[in-house]
Structure formats: structure tokens, C-alpha cells
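A short reminder: the numbers here are calculations on the coordinates, not readings from a lab. Quantities reported herein were computed from a predicted structural model and do not represent experimental measurements.
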Structure 1
Amino acid sequence: MPHITLDYSANMEERTDIAALCSHLRQAAAATGVFPLAGIRVRAFAANYVSIADGNPQHGYIDISVRLRAGRDLDTRKRAAQAVFEAAQSFLEPAMQQHSIALSLEMRDIDPGLSPKCGTIRDHMQKADQ
């Protein structure tokens, strides 16, 4: 874990490279040292219909949700959340200087007892390293 999800207004696709932002956030999450590399997932979904603030269609947003398995202390979670947020903020700085954009992030724990997992990504990563 973590699972990082970007929910964004569709007009953001004209203002920044969403795929590159996903890659940038994946790298930032890995660089924290808090998350196992094989567990990092970043995905993005455009909202085609939005109404923001005063209704001006030029407003845009990117809302980042970080879900991770419970067990990390508050200071570790704060440090990781801040690192991912700062990575998003620096990536989006050129767009934010030219456009009306809201950027937000929320990190929350997943109860491991209510979130079964399985997968073979780690197996394939190890095979690639051999």
C-alpha cells in the first residue's frame, strides 16, 4: 500500500499531463521510504460534470486520496502525506500560476481485517531482478 487516487475536473487534462503526474506521485511515494514499492498504486479519474465555487467553468481541481493499511504512527503518516502533497504541488505549480485550481489531499487508514489482499506483483518484481 498505498493506493493513491486522483479525482480531478476534466478541464485539468488541458492544463497538465495527468499521466506524468501519476508517475511523479508514484515516485514521490516510493521516495518516502514509508511504502513498499510493490504496493504503490496510482490511478486518476476525471469528473466530467462539476460545479465549483461561483460556477465559473474555468475553475479546476485535483483531489488526492491516499489509502493505506493501518499500522503506521501519526508522524510517519503526516510526513508521507506532506511529501506526496508537496510533489503534487510542485508538479502543478506552472498550471496553478495560470489557472484557477484547487489542490487537496486526504490520507486515511484501511482496516486490514476488512481488506483482504492477494497478488503476484512482488513475485514478478523479484523475477525481473534475478
Structure 2
Amino acid sequence: MNESGENYLETILVLKEKKGAVHSIDIARELNFSKPSVSRAMSILREKGFIVMERSGEIHLTKIGKEKAGEIYRRHCLLTVFLERIARVPKEMAEKNACRMEHILDQEVVEGIHRFMEEQGKDEDGQTPSL
């Protein structure tokens, strides 16, 4: 899956958590994309089996869509925390860079960062960010 598709899946997951229901217009607003661009992307994600759309236009992640979106979101969270705590960059910068990095890093690299965070990056309560 390409970076664009991953971004759409992650956005659907996050919006679903925030709002409960997700429509194409919500995604367009969140990502600042045109509605036709989002509609095309939703068609591709539907064809690939990552989402289903109700007649009302509500978008739901399928089982494989939820798995993929969850994987991307976990990477995003791990990288954000890593950049904030270890690289000591501001939260906004960490979020922005994590969003780009989450799509290009090999799984082995992500697992290495996770191991590092387990060994070195525990917070004040002794907790490690989950992967």
C-alpha cells in the first residue's frame, strides 16, 4: 500500500475514534483535500477491501482495514514519542515528522526503536509507549 492510502486509513481510524461516524467530507476537511480526491481514494480503498461504505455515505474500516490502520497509527504514536522524548523536538514537529516517517521505515527499524524505547525511553511512571 502506498503512503497516500495509509494516510487515508489512519485518518479514518482517528476520525472514527473522535466522531463516531466518518464521511468523505470529514476526511477531506481533516486532510485539507478536495472532495473528488477523497472520493477517488475511497473507491480505491473499497476495491482493495479496506473499507465499506453505507448508502448514507458513512465509511467503516473492514477487518483488514482496521488492522492496517492500527499498525500505521501505532507506528505514528511510537515515532512521535521517540522524537519528543529522545530527539527532544517540540510536539508539533514530532507529530509532523512521525507522519512522514511512519510510511518509509522498515518494520525491523520500527521494532528496533520500540526495543530502544523499552530499554531507555520509559516515562516518569516507568511505562513504555506501546507498539
Structure 3
Amino acid sequence: MNLIVDANIVFAVLIKQGISEDLLFDEQFTIYAPEFLFIEFEKYKSFLLTKTHRTEIEFIHVLSTIRNHIVLVPSQELEPFLDPANLISPDPRDIPYIALAIKLNAVIWSNDRLLKEKLPSYVKVYTTQELLKL
């Protein structure tokens, strides 16, 4: 199954080991994200290090492992899908993820309740708990 992972899921994996990390590396999923995703992690690295039980070296290793596991899609590939995504997105920050989901006909992995509730039925959003049930 193709999944578009949002930044909050990756933040959770960086902060601690657990279900999200297990799902992220589950072989049944191919994980995609807009290419800008890791820019956010560089911006918030110091903050994330205060929230995690990982050392800085472990944090960098986990981040590198995640980066190598996620298929990053260049922004220019999303351009044709940004207008439709903008029309249905409840939050401007979600537009690239929705555009990517439309492009790939894939599911978004997010625990954002508003995103799940507000998107039309043709753009699926699965929470971590829903993915576990799969």
C-alpha cells in the first residue's frame, strides 16, 4: 500500500520508538512524502532533541534511516495537483500532502482529526490506529 506520511508522524518516530516506527518500516507500505519534509526536521532539530530519549547521535542515525526509507517527491511533480488540493484542504500546510495523495492515488497517514474529517471521501486519511488494524 502506498502511504503519504505527514510530518507529525515522522516527528513521533524521531522522538520515541513505538508503533509509528514499526509501521513506518513495515514492508507492506511504501512511504512517500513531499521533498520539503526534512527541511522541517532541520529547523526543529534542537527542539526535538529536548523531547526525545535518544542521544544526538542516535537521533541523527534514526533521521538518516527514515530519510532513506521515504520516497521524496519533488515539488515540481506536485504542481499540477496543487490547485485541486488547495480547493479541498482544511489547512494550507496540508496542501502538498493532499496533492501528493491525489497524484499517487494514495492514502495519507496522519493523526490530524481535522484533516481526516474535512477531506472528501476520494482522499483517504488513515490514522496510526487504523493502519495497525490493516
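For the reader, a short list of remarks on this structure follows.
- For the structures shown (1, 2, 3), relative contact order in percent (Cα under 8 Å, 6 or more apart) is largest in 1.
- Among 1, 2, 3, which structure scores highest (criterion: volume of the Cα convex hull per residue in Å³): 1
- Given -16500 for helix-only ellipticity at 222 nm (-39500 (n - 2.57) for each DSSP H run of 4 or more, over all residues; to 500), calculated: source structure among 1, 2, 3: 3
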